[in-house]
Structure 1
Amino acid sequence: MKEHISSAIRLTLVCLIFFSGIYTLIILGVAQFSPNNGKGDTITANGKIYYSNIGQKFNYDNYFWSRPSAVDYNAAGAGGSNKGPSNPDYLAQVQARIDTFLVHNPGIQKLEIPSDIVTASGGGLDPNISVQAAKVQAKRIAKIRGIPEPSIQQLILANIEKPLLGLFGTERINVLKLNIALDELQ
């Protein structure tokens with residue numbers, strides 16, 4: 001029994017040193033080669049600094065809306081609601097989001113609403129929406145801002161981010177970058 005205890009203590013010490021020291025330094029070193037040295041992707045607009053890789057709350061009619069957040073866009077507490085698709089509270093919440101979207105986007109049918117504009121992501125801080133989610137909002141924004149809808153559609157197309165290496169993920173649009181470009185359009 002003593003021989004097992006001493007080997008368990010040695011393994012614990014090795015793991016402690018490796019995971020709290022060496023592994024941490026390796027990750028820190030890798031981060032130094034990433035954009036902005038691992039401190040996040042920042043954008044400066046109107047004298048303010050924003051993190052473009054963290055979801056921002058946009059729910060005004062003159063902007064493209066963000067994906068809903070289960071944590072109210074609080075980066076300190078990222079997480080999902082953990083409610084399944086059969087949970088009555090969750091279904092009521094999604095239905096309320098659909099109803100709100102339809103009120104603010106007259107002329108849009110319920111079937112035209114992409115799921116990502118009414119459901120939160122797993123982490124609650126997704127900065128991106130689908131191309132379809134941006135296109136379905138174009139008419140509202142064009143009307144409110146007095147910009148021709150084809151100009152808004154061109155802006156959407158210009159802000160599409162392709163999948164990583166053309167393979168990983170789907171086409172997406174960063175809502176913060178799109179809304180900054182929208183402000184610059186006027």
Structure 2
Amino acid sequence: MVSNLKTSSFVDEISAIPGGEGVRNCIQCGTCTASCPNADKMDHTPSELIAMARAGMKNEVLSSNAMWYCLSCYLCTVRCPRGIKQTDLMHALECLAVREGLSHGRTLTPAMYRSFNDFVYSLGSLPEMGFMTWFYMLTNPLRAIRMLPVAIRLFRHGRLNVKARRLTPQGTDQLRAILDKAESLGGVS
């Protein structure tokens with residue numbers, strides 16, 4: 001009985017986050033795993049992750065690297081015979097992992113999410129050069145040096161903004177209201 005309560009509560013927790021509802025509908029056909037271009041890099045495939053979640057393996061699921069390797073390509077979503085939005089489910093698991101402090105140790109994605117939200121919330125825009133500089137300074141400044149050739153090529157082709165395009169004060173207030181609402185709905189900033 002205790003194990004059913006534990007299982008049910010974790011599934012309920014996932015389902016309560018927008019995008020997590022599909023965890024209950026999976027028939028374990030494996031289509032999502034077969035469609036995923038990054039399944040071979042994941043420590044648990046998408047279908048395994050759902051089975052583990054339904055078995056109540058909260059710590060194992062939330063400390064997995066699987067959701068952080070999701071490319072948001074939506075191949076799994078368009079091919080799922082049950083219409084499960086697997087990509088949204090992966091993002092829901094990311095939110096839970098960050099909230100619980102169980103995100104996979106080798107991923108920088110939570111730090112990137114945090115940096116992105118901080119920049120957009122405080123400036124009302126995203127100066128790409130400043131954002132990436134800040135992100136690399138927080139995570140690994142030496143990686144920034146390796147990325148310099150890419151940054152130079154992007155800049156030469158007009159694909160890297162050095163100067164931020166600012167929103168109007170009204171636009172900034174609206175953007176902050178959207179971010180606050182997203183956080184109140186379960187998003188983690």
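With FRET efficiency 1/(1 + (r/R0)^6) of positions 32 and 136 (r between Cβ atoms, R0 = 41 Å, to 0.05) computed over the structures 1, 2, the top value is the one for 2, the highest of the group.
So if we calculate distance in nm of label points 7 Å out along Cα→Cβ at positions 24 and 96 for every structure here (1, 2), which label has the highest result? Mind showing how you got there, number by number?
Details: 1: 4.1; 2: 1.4.
With respect to distance in nm of label points 7 Å out along Cα→Cβ at positions 24 and 96, the highest-scoring structure among 1, 2 is 1.
Which structure, out of 1, 2, was distance in nm of label points 7 Å out along Cα→Cβ at positions 16 and 152 calculated from, if the result is 5.2?
On the way: 1: 6.0; 2: 5.2.
Clearly, the read-out refers to 2.
If helix-only ellipticity at 222 nm (-39500 (n - 2.57) for each DSSP H run of 4 or more, over all residues; to 500) comes out at -18000 when worked out from the coordinates, which of 1, 2 was used? Mind showing how you got there, number by number?
Working: 1: -12500; 2: -18000.
Computed on structure 2.
To test your reading of the models, identify which of 1, 2 gives 18.3 for Kirkwood radius over Cα pairs in Å when calculated.
Values: 1: 19.4; 2: 18.3.
Clearly, the read-out refers to 2.
Identify the structure, out of 1, 2, from whose coordinates distance in nm of label points 7 Å out along Cα→Cβ at positions 40 and 168 was calculated to give 2.2. The partial results should precede the final answer.
Details: 1: 2.2; 2: 5.2.
Source structure for this number: 1.
Since every read-out is calculated from the coordinates, none of them should be taken as a lab result. Since we're looking at a predicted model, the values are computed, not measured. Cβ atoms are built from the backbone, for glycine too; each structure is taken alone.
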